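Visitor: See the structures that follow.
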Structure 1
């Protein structure tokens with residue numbers, strides 16, 4: 001064995017090189033500088049507090065003595081039940097996704113059924129109703145962008161225009177599985193169809209799985225900066241899994257609710273969703289609604305080409321008595337514009353709401369407002385107020401993370417230029 005001696009000069013040179021390397025390390029690769037309790041504008045969890053914010057807690061059941069949901073990886077069979085693709089292609093059973101969904105549901109089976117979708121762009125809506133079994137829809141391309149489900153739907157259009165847009169050639173008719181969903185929207189007695197009817201892909205199915213595809217609301221910049229909710233994906237079901245999916249839109253891109261057949265939000269049901277390895281893009285309230293959603297290894301990108309003003313990633317309408325809303329872990333946040341984007345705001349649709357979000361172990365990069373990373377609540381305009389608690393004689397932080405006097409939006413162990421905790425101005 002050879003032994004080498006190292007001089008003090010060599011050690012000094014080595015140390016200097018190491019320090020130089022560290023100083024040039026990108027911010028998103030440096031250790032987190034977020035220290036609890038943070039500030040009232042940017043509250044930060046302690047390590048012990050953060051232990052409660054993991055998938056297991058977000059996937060707890062509201063039913064007493066019921067085990068939490070423990071999702072496993074999506075498995076794709078060697079041979080699917082249905083194949084969607086161009087007419088005349090070998091193996092193709094349907095040329096539209098909706099037709100394949102209808103065929104799967106009318107089997108009236110409690111077994112999971114698999115719908116493979118060949119590469120291409122599929123224009124038009126897809127509605128998946130409540131049914132005994134569950135569905136897996138997956139793209140067969142090499143990447144998520146190879147299969148695109150798209151339409152341009154504005155929440156501000158009138159019901160007659162909406163009906164013509166989403167139901168060409170009697171796509172939804174009495175007797176078809178998705179009819180009740182369509183009918184709830186076409187029967188509205190209002191000037192506009194509203195947020196609840198603006199989704200391109202809308203599912204009320206429990207156990208839904210989506211993988212390797214893109215869902216887009218193409219409304220984009222064709223409208224002004226006003227309220228033009230344009231949902232790409234809406235899910236009302238429980239135990240939903242989304243993996244390697246691009247969800248693209250502008251306002252309310254991904255809408256997660258606990259609605260039932262009446263198409264209204266409920267107070268006695270909490271849906272659970274897992275999103276992995278995906279990409280979500282929009283400008284106002286990218287992820288909104290009521291439900292427990294865990295995002296793992298997901299990219300969130302805020303654009304401002306339409307609004308030219310601040311944008312928001314999360315807009316939870318979590319009920320005050322529900323402790324777990326949205327969780328993002330091992331993910332990345334970017335935003336266009338000059339430090340105007342914000343991480344989220346509570347969607348105060350009524351007095352029982354106090355939106356809940358945790359962003360942890362993630363990278364928050366350029367474009368976010370570090371002085372005011374969380375926005376005042378939507379609708380109620382309640383000013384954001386984070387709970388920094390107090391310290392006991394041992395220096396331990398004491399606080400109730402569900403204190404109704406404060407917002408429930410937290411961070412832990414994030415890094416990147418947008419993760420800075422800025423001291424309040426005196």
Structure 2
């Protein structure tokens with residue numbers, strides 16, 4: 001019934017107080033998938049309480065693992081004999097399911113993974129993933145809705161140049177190459193903090209990797225990896241969401257556990273909007289005393305402005321002083337949520353991958369629907385600065401990325417309920 005849940009938000013609150021950041025969704029799911037590379041018990045801590053972790057746990061269980069949760073940690077016991085098929089009923093719910101592809105091919109020489117679903121933000125083809133595995137010597141193709149990859153005689157290191165610094169492709173290539181014979185070089189690799197976290201996790205398992213956080217990653221394959229214990233890095237997108245919430249509601253939020261270095265550009269943009277941003281002993285404080293100024297933004301792979309914060313920056317500009325231009329360079333359908341924002345009174349015009357926004361003083365509450373995780377969060381922020389009540393259908397999307405979001409908002413003074 002969670003898919004029928006919705007949020008009810010009464011606008012007008014100035015959010016003030018403290019929040020704590022949990023582990024990153026975009027990291028923990030990849031760590032869980034990579035645990036398949038080593039037989040035995042791997043423990044991951046700082047695990048967020050989100051729906052996607054449960055989905056990935058079920059996927060690993062079906063592959064033969066035993067997954068045990070304990071508070072904010074989980075232990076994955078990986079058997080010697082693994083299954084190789086990731087079924088559609090789970091994979092369709094979550095894009096990150098594709099991350100079992102590389103580890104399965106590397107460990108057991110075979111993988112069948114259903115074409116993934118998840119958020120409705122673009123096609124996000126798997127060409128880079130498949131070409132990368134083929135470069136390592138696997139035979140891969142798509143058949144009956146599944147990516148089928150086989151390497152019965154193992155993988156061989158090589159040089160792989162990505163046309164685009166795809167996070168998912170870099171992850172799958174890296175998790176496959178750690179058990180390949182010889183050296184693999186990934187040129188134009190993704191540089192996101194979540195990918196660096198995955199790389200450090202693999203190193204703690206015994207992998208030999210250099211160049212993490214740079215466009216050139218070098219992997220020297222080893223014959224075997226060992227289980228490990230690892231703490232997930234803090235979620236920079238949730239950190240950014242709280243920072244935008246403080247600015248939009250003219251509030252004052254201290255975000256504990258945040259890593260400011262992972263959000264340099266978004267925090268700089270908020271400062272240019274008029275926010276007072278300061279680093280604290282264990283995080284970031286964001287304060288806003290007046291109506292924000294409009295900011296122009298173009299999304300790009302890290303260290304550029306993250307595409308996952310695009311709904312938040314459009315929501316901010318919707319009530320900012322002035323006109324702005326927001327450009328999306330990563331996912332072609334990220335603007336799908338704009339029509340919902342317009343229902344709240346936002347003045348947004350979309351042309352291709354550009355959105356032109358004319359700020360208004362206040363939005364107006366109305367029924368809207370979330371189409372993906374970040375759109376849901378952006379609409380909730382917009383509802384906080386809307387007159388009257390707003391209902392946001394599709395609460396399950398938000399659950400996939402934001403643990404206890406309504407409760408945390410209420411602790412900051414917002415009027416938010418779930419029904």
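Quick note: the coordinates plus some simple rules give every number you see, no bench work behind them. In this text, all values refer to a predicted model and were calculated from it rather than measured experimentally. Cβ atoms are built from the backbone, for glycine too; each structure is taken alone.
Visitor: Out of 1, 2, which structure matches 23.5, 86 when Rg and Dmax of the Cα atoms in Å is calculated? Intermediate values should be presented prior to the final figure.
Guide: Details: 1: 23.5, 86; 2: 21.3, 64.
Label of the source structure: 1.
Visitor: In addition: Suppose helix-only ellipticity at 222 nm (-39500 (n - 2.57) for each DSSP H run of 4 or more, over all residues; to 500) works out to -8500; of 1, 2, which structure was it derived from?
Guide: Values: 1: -3000; 2: -8500.
For helix-only ellipticity at 222 nm (-39500 (n - 2.57) for each DSSP H run of 4 or more, over all residues; to 500), the value -8500 is produced by structure 2.
Visitor: Here's another thing I want to ask about it. Mean count of other Cβ atoms within 10 Å over residues 91-98 computed as 21.5: which structure among 1, 2? Walk me through the intermediate numbers first.
Guide: On the way: 1: 16.4; 2: 21.5.
For mean count of other Cβ atoms within 10 Å over residues 91-98, the value 21.5 is produced by structure 2.
Visitor: Figure out for me which of the structures 1, 2 the number 2.2 belongs to, where distance in nm of label points 7 Å out along Cα→Cβ at positions 27 and 107 was derived from the coordinates. Could you put the intermediate results ahead of the total?
Guide: Working: 1: 5.1; 2: 2.2.
Only one of 1, 2 returns 2.2 for distance in nm of label points 7 Å out along Cα→Cβ at positions 27 and 107, namely 2.
Visitor: Could you tell me which structure in 1, 2 was used to calculate distance in nm of label points 7 Å out along Cα→Cβ at positions 171 and 235 as 1.4? Don't jump to the answer; show the numbers that get you there.
Guide: On the way: 1: 2.1; 2: 1.4.
This figure was derived from 2.
Visitor: Which one of 1, 2 has relative contact order in percent (Cα under 8 Å, 6 or more apart), as calculated from the coordinates, equal to 15? It would help to have the intermediate numbers written out before the result.
Guide: Values: 1: 15; 2: 21.
The value was obtained from structure 1.
Visitor: When distance in nm of label points 7 Å out along Cα→Cβ at positions 251 and 387 is compared over structures 1, 2, which one is greatest?
Guide: Numbers: 1: 3.2; 2: 2.2.
Evaluating distance in nm of label points 7 Å out along Cα→Cβ at positions 251 and 387 on every structure, the highest lands on 1.
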